[in-house]
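Below: a set of structures, written as structure tokens.
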Structure 1
Amino acid sequence: MHIPALVFSRMDSSRLPGKAMMRLGDAPVLAWVVQRLSASRELDGIVVCTSDRTLDDPLTVVADKMKCGLFRGAADDVLGRALACARYLNADAVVRISGDSPFMDARLVDSVVRCFRDTKPDIATNVHPRTYPAGMSVEVIATATLQRMDEAVTEPSDREHVTTYLYRNVDDFRIENVAAASSLRDVDLALDTKDDFALASWLAGEVAADADLNTIIDAARRYPARKSENVT
């Protein structure tokens, strides 16, 4: 099966505008995501999947510099964009990765992709139920399943968030979940706010660029601001 990763990114996040181009160390956040995914042994390519708006042009520069693929489509209809990209790539399935996940672990991605290859569900995921931290979300969705949802989903919010419809209608889809050995939800690695960026900046200087998930989580638990919050 041909299974590439699609990194969904945009410049106008409501809580932290421009976060994809904010710099961690000497590289923008989006470059961190692509670079860490490049260590995967299971992915058949990496594609930055953004909108066709002028606003998102800076993301295309990162894609070009990182020598990965680029696909541009509808801004708000992310489901439609995902399906169009999957068809363009002639993919059997795509791995949905958020562009605000700078510490994504390629080993975790590979484990979810292998689950998909072995079981051939509608979706293999690590968020149903979620046991991994936010910022480590991996969803491998069959192209045929994207097409089914494209035909069925009408609510704009479901088209923007891609898989919410699927998780609300679990009886209609075959879902395989990859769970952590024990819950890791005490750590949040997603990049949504200024405080998140402060943590990410600290982590970028604390761990190696190729650090694995356990190393990153251990470091995040040592984050000085986190300790201060616990004291207060």
Structure 2
Amino acid sequence: MMVPPQVADGIRNLAVWVIPLILSITLHEAAHGIVAWKLGDDTAKRMGRVSANPANHIDPFGTILLPGMLLLMGGGVMFGWAKPVPVNFGRLNPVRLGMILVAAAGPVTNLLLALISALLIYAVPYLPDAGRTFAAANLKNSIEINLVLAVFNMLPLPPLDGGRVLVGLLPRKLAYQVSQLERYSLVILMVGLFLLPLLGFHPFSWLVGLPAQILEGWLFHITGLM
């Protein structure tokens, strides 16, 4: 049974975004669990979240629906998230530094994945002709997705990683006040992603997109891809 060319092209165009997105989100979440485990909390380990299996991390909205909606909208920032890795911060040793290290592990992993993807581009010319274009598109999108995920997750809004880092750094009273923003975080994100753009404002384009572009320029300069 032959697949129509239009359908085949559509599948390829979707795959070059879906594959790096799922890989990036999966390893991001697994990194949180690994660092928490090494610092004394095996909650994620016991629940199977220290794993590179995407099925253990996929969130129907954050991993599938939201990225799909942003992709269909076009021209914006494309990202998503997985199910949060369960961490008992009280079991970390030390607690406050542990919170910071666990939170930072995800974005750091995304930066490393972007670097690895950039370096792997040098191997593309050695691939068979049939897979060269597909591999190059996956690596290019992997760089963009991982940089966007790193920047997005470091926004200082709990429960994003940047919010966790901020709570770990602030004095206890102020940290508690910042942590209370978590109950409003989904509303804030949805307003910023969908409502404000309808009114002509695109806060995530400059809060996330612009820093990600700057990081991409630095990455290409460091790896010699410019």
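Numbers below:
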item	result
Which of 1, 2 yields 60, 43, 41 [Cα extents along the principal axes in Å, calculated]	2
Structure responsible for 2.2, with distance in nm of label points 7 Å out along Cα→Cβ at positions 34 and 218 calculated and labels 1, 2 on offer	2
Which entry (1, 2) yields the derived value -11500 for helix-only ellipticity at 222 nm (-39500 (n - 2.57) for each DSSP H run of 4 or more, over all residues; to 500)	1
Structure with the greatest value (metric FRET efficiency 1/(1 + (r/R0)^6) of positions 146 and 186 (r between Cβ atoms, R0 = 35 Å, to 0.05), set 1, 2)	2
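Readers should treat all values here as calculations from the given coordinates under stated rules, not as data from a laboratory. What you are looking at is a predicted structure, and each value in this text was computed from that prediction instead of being measured. Cβ atoms are built from the backbone, for glycine too; each structure is taken alone.
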